[in-house]
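Before anything else, here is the set of structures, which you'll find just below.
Where a number appears in this text, it was derived from the coordinates with a stated rule and is not lab data. Keep in mind the model is a prediction, meaning the values are calculated, not measured. Cβ atoms are built from the backbone, for glycine too; each structure is taken alone.
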Structure 1
Amino acid sequence: MSDRSLYMFDDARARAWAPFALTRPVGELLFGALLQRERAERFWKTQCAGHLAGEALTGFEEPGTAPALEPGELPDTGPVVLFSSRAVPLGWEAPDIAEATTLLMAGSVVGWFLPEGAGSISGDQLLNPDDAQIGGRIELEGRVLANPWDLIADNHAQLILDLQNTFPNAPPPTRRDGVHLIGEGVLSLGEDVVIEPQVVFDTTAGGIRLEDGVTVKAFTRLAGPAYVGAGTMLLGGEVSDVSIGPACKVRGEVTHTVILGHTNKAHDGFLGHAYVGCWVNLGAGTTNSNLRNDYGTVRVTTPEGRIDTGLLKLGCLIGDHVKTGIGTTLNTGSVLGAGSNVFGGVMPPALVPPFSWGAGADLTEYRLDKFLEVTERVLARRGLELTAGMRALLSGAWERSRPDRS
């Protein structure tokens, strides 16, 4: 399979996954213990060469990710696999395919295998893959994510599968003084993991994986299933049923939540049934509601309007580069658009447009020059640079979202 080039694509539905798709390909979202891109790479046994996520995301680049490309940048030689960013294959064994083939999953088209000379896929076909039937057909075992909140609602089950399949034979960690292990599940540790005394690991409901360089401070109770990315620090509190990316700082009560990389929640406060993007900073005491007072199902505002998710519990969806001030409270099903900065200890509206600034419903526009200045400063604190490509991408996102702020 190594001679096949792998490219992931965002169809029309994926490109409407607010608030995340404004600033990153859906393939770079965490689900279970893997990014969707990483899952596809393991399935197809080759590295992803790029994302086809539309012109607006051209220039996307972060350390360790695949770049965002235009369809015209696909190679014209060699076999190519085009695979949907919303597809979740079951298992790690892709079929051996030699002829032009349409790939299906749960009855929907999730991509194509194109041998050399088979032609190409148009931009319209990437947006509406069910309209593009090429060659034979093969059904892959798995599921297709429909909405961004599926990443929260189904993360528990996906975590258990990923941890069982990725770290099935992890040796038991060396016993450490003052560290308590409950349950019969697997506790898997990477290299250079630091665990202070008075830490509790509970694997009763699922395994726990701590990647290289993770630090777990005293008075942390971590309950599985849980995945914690490289270099992340758990600073104390009750943390359970979580997927956390690399280089994060997490403290307080966090449950049934996914947090992407380089995000800080370094203080107390409740975060439940939430999805948090990259480069987010949650001020001290930031808390979200994940259950309505009337115990009804949660509705979310999307680009398609208000949608009933059918979920009894759903906290918040927070885009990349969001900042909250101390004491911020977020209502059930809140959506905070990328680049927004909310503060003042007043609950913001259920939908905060991208690049908004202000307290409560009194929101104004976050000036682009100021936003980029802060972003550049934030990245520099982690030894990273705001590249020209990402600067252009964020500037374009700011401009495209201007009508939402008005």
Structure 2
Amino acid sequence: MRVAVLGAGVAGIATAYYLREAGHEVTVVDRQPAPALETSYANAGHVCPSYATPWAAPGMRWKSAKWSMQAWLGIETALKFTPRLDARQWNWLKRFLGECDARRYAINKARMGRIARYSHAQLKALRERLAIDYEQTTVGNLQVFRDQAGVDNAQLGAKVLAQAGVPHRLMSPDDCIVFDPALASARGLIAGGLLMPADETGNCQLFTSKLAQSLGENGVAFRYSTTISGLQSAGDSMSVALADGSLAADAYVLSCAHASVALARPLGLDVPIYPVKGYAVTVPIIDDAKAPKSGIVDEALKVAVTRMGNKIRAAGTAEIGARDVSVSPADCATIVKSLSELFGAIDLRGAEYWAGMRPMTPDGAPLVGATRYRNLFLATGGGSNGWTTACGIGRVTADVVSGKSPEIDISDLGLSRFG
């Protein structure tokens, strides 16, 4: 069967891989000149199946209001909010806030954990099969807490992890420094930590590029620098128009992050994704002793830090209502503050500042599977867990396109869950 994958981010390329593995003739289309140049380009790099958690959580209504006020006052914060005269923004926020009670949180966390754990297994199998090196670490990721309240919350979270059988370890400040000696300069700031030994890190853009290269060597066609001008319906099927012509296929997979919304709208499909801007700073390692050996999360400032070869990547801050991906050093002040406080002086002369739009669903889980059009399938909406869930999204999507039952339940990961 001829299958066209629309989008060459990590989820789209992973989907193309599993489709090709299933024997399909695959074409990937993307508006950029190479894979993973938008949302997948410079994310934090954490692969965290142990703690895939929705942003919509009990207490988030109050926290989001507090953070928004702090941002308005010029205080460094994890969340910024710019209200717009945009019905999509307010509809998404309404849905998001509706997911913030304990019952919905438990449901959403369970479905996110299911796809994240399955995805991790697929990633490990793919890595072993293709021997791809993407600056990965596999020693675990560590959340660090700056106060006793953070430690207390971690203890509550540890009980949930224990009930789910997820490996974890509560850490004292000394334990945190033993795990990663680069934290020694922050000894006085750290009140405790939570280690997820099964979690990993890796350079998402490098992984995606190497996987795409392998696919190109194995018969997958790529149409880069190609604009999708629209999706058109014809009864129970649809077709794709490109700026330079049409795209003939038996099935199409929509994996265009937040751009999926506008593409699907003419088909009468309401894809509840909103672009939430995230920021990242990548700096060269000057002193190896001050560089993390794996993934660290500064829980207080919501900043994730990753060692990537001879560089450090730090990412954080969520901005709801941003209209573009422009970025300045001032936008990344919270990220730089976290880096400097946890790891000592950071040389910013060679820093690369980046911003991208996370394709967030209100409940945090991705959108995968069939639509009401018999030849259109979704593989999008990974949000802040896009790198964590990409291989799982790709595998189950390929199964559905192939007419197979996925190995995990995806009945609650489609559009139908939003009514």
Structure 3
Amino acid sequence: MNPTLEIFSQGEEIVTGQTVDTNAAWLSQQSVACGFTVTRHTAVGDKLADLIELLKSISQRADCCICTGGLGPTSDDLTAEAVAIAFNLPLEFDAIAYEQISHFFARRNRAMPESNRKQAMLPQGAERINNDWGTAPGFSLVAGRCWFVFLPGVPTEMMNLFHESILPKLSTRFLLQPGQLVSIKTFGLGESVIQERINLIEIPTEVELGFRAGTDEVQTKLLFPFAYPKTEMTALVTRLAEPLGDYVFAIDGLGEATGDLVFEIDKLMRDRKLTLAIVETASHGLLASKCVSYEWLLNASYEQSTARLGQNITTGDDINYLITTAKAMASNLQKNSGADFILVQLYSGDAETLHDKNQSIIIYNVLLNKDNCYQTSHSINGPIKRKQNQAALLTLDLLRRYLQNKSIN
């Protein structure tokens, strides 16, 4: 059984929502990858009694706890004091820590405030964790059944101290048998549809199935236990991916690292030395912004669809006219830009429909290469920002499907 780990974040700014606790999410990912079972995330404000109570509870139920925040020089930084009281470990002055803090200010030609002396007061018997990125040293100690690690709350400091000082010690303190996480990444299917499509597939009890839905993709996640046979793992992933069909754009965890939809398009475009030019409407520049850092994007422009066509597109005949216009625009852009691929995105409806969350728009995408022309249409609803993002992604998905030799629908 994997050792258990809890993550404890301290700070009034976290519990009040003024600061998003990205530290806890990052530490969870690192800990699971190491082989821990993360059982709890807890956030406590700047209240000494609450901190003491939580520390005592964690010491009795967790094998390891990583705490962030509360190590600063001000009156609301209470972590070291709480540890001292909770475990009867009086604070002691650490001369080396004080010297390191003094040097931090000296290197910046600044006088060290007297309040920073507080950061050199560590619980008796604690092991100091040197901090080369800030003034707050971390520390670690054992209390009850738990090995506690206390790190600064500043993300860059926390991450550097974790990689440099904590990660190397974890494998010596704990028997870690990390599992293997595999993520099937899809675009265009919701969680409930995915669940229905894979319901009849038997998943071994030792394999954990989960889902992660985002605005740009849905991940079907499988956590395999340590030393799970690779052939059986691959076979199960293949069985699950099959009913999801061409909506699958990447599988992470079986080989080469994968990314989001644009990341996968980038790999294919670079490998084949291809170029792209785009015209977009409903996405209002978001399509170009998703690709702007890539050298294969040669040309991007934004057009007001209905204004360019001089009418609102609502009837069947008008929609045929819109598709014809999109193809003509793509052909013209191909001649002028010299790009290998042209993507044109137009939509039916007017600006009022686009901004009305209760009304849907239909986008029409055309992909033109030197030999053929491909087209798709999709209905998009919801607030304007959702319509913009979905329009951009659906247009890019047409290119992705072509590059991956998937069906275009």
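Okay, here's what the table says:
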item	result
Given 15.8 for Kirkwood radius over Cα pairs in Å, for residues 18-113 alone, calculated: source structure among 1, 2, 3	3
Structure from which 12.6 was derived, mean count of other Cβ atoms within 10 Å over residues 210-217, options 1, 2, 3	3
For 4.5 (distance in nm of label points 7 Å out along Cα→Cβ at positions 90 and 386, calculated) the corresponding structure among 1, 2, 3	1
Which entry (1, 2, 3) yields the derived value 23.9 for mean count of other Cβ atoms within 10 Å over residues 202-209	2
